[in-house]
Structure P
Amino acid sequence: MGANNRSDNGTLVEDTTRLVILAKVDCTTATAAAGGFSNKGNEVPRCMRLSMTHD
């Protein structure tokens with residue numbers, strides 16, 4: 001987390017290829033994080049989405 005919990009970024013990592021994607025999150029709520037990860041995750045081929053983790 002950034003200063004005062006204002007971090008608005010998340011990371012998606014694909015385990016097989018080690019692809020790292022930064023996902024912009026609108027605010028620090030769980031709903032916003034899910035939306036940010038979903039938007040970026042949809043840009044990745046489906047076969048790679050199955051082995052992705054987030055942070």
Structure Q
Amino acid sequence: MSWYIVLLIVFVLGSLISGLLMLLRTAKPLKLTKEQLQQIHQRELEQQAKDDDR
């Protein structure tokens with residue numbers, strides 16, 4: 001393998017790893033109100049009922 005291929009592989013792997021690390025650092029949980037959570041649960045129940053009907 002030529003040196004430039006090794007350099008390219010190292011660069012690509014470094015870019016992937018740094019992107020994933022940045023994503024992990026900046027990911028924050030959503031702060032939802034009780035109303036929003038109730039709406040989400042209601043939608044889930046509706047979708048499950050639709051899926052069961054099929």
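Computed from the coordinates by the stated procedures, all read-outs in this text should not be read as laboratory data. These numbers were taken from a predicted model, which means no experiment stands behind them. Cβ atoms are built from the backbone, for glycine too; each structure is taken alone.
Supply the structure label, taken from P, Q, corresponding to Rg and Dmax of the Cα atoms in Å with the calculated value 22.1, 60. Mind showing how you got there, number by number?
Working: P: 11.5, 37; Q: 22.1, 60.
Only one of P, Q returns 22.1, 60 for Rg and Dmax of the Cα atoms in Å, namely Q.
If helix-only ellipticity at 222 nm (-39500 (n - 2.57) for each DSSP H run of 4 or more, over all residues; to 500) comes out at -28500 when worked out from the coordinates, which of P, Q was used? Mind dumping the intermediate values first?
Details: P: -8000; Q: -28500.
The read-out was computed on structure Q.
Which one of P, Q has distance in nm of label points 7 Å out along Cα→Cβ at positions 15 and 39, as calculated from the coordinates, equal to 3.9? Let's see the in-between values first.
Numbers: P: 2.8; Q: 3.9.
Source structure: Q.
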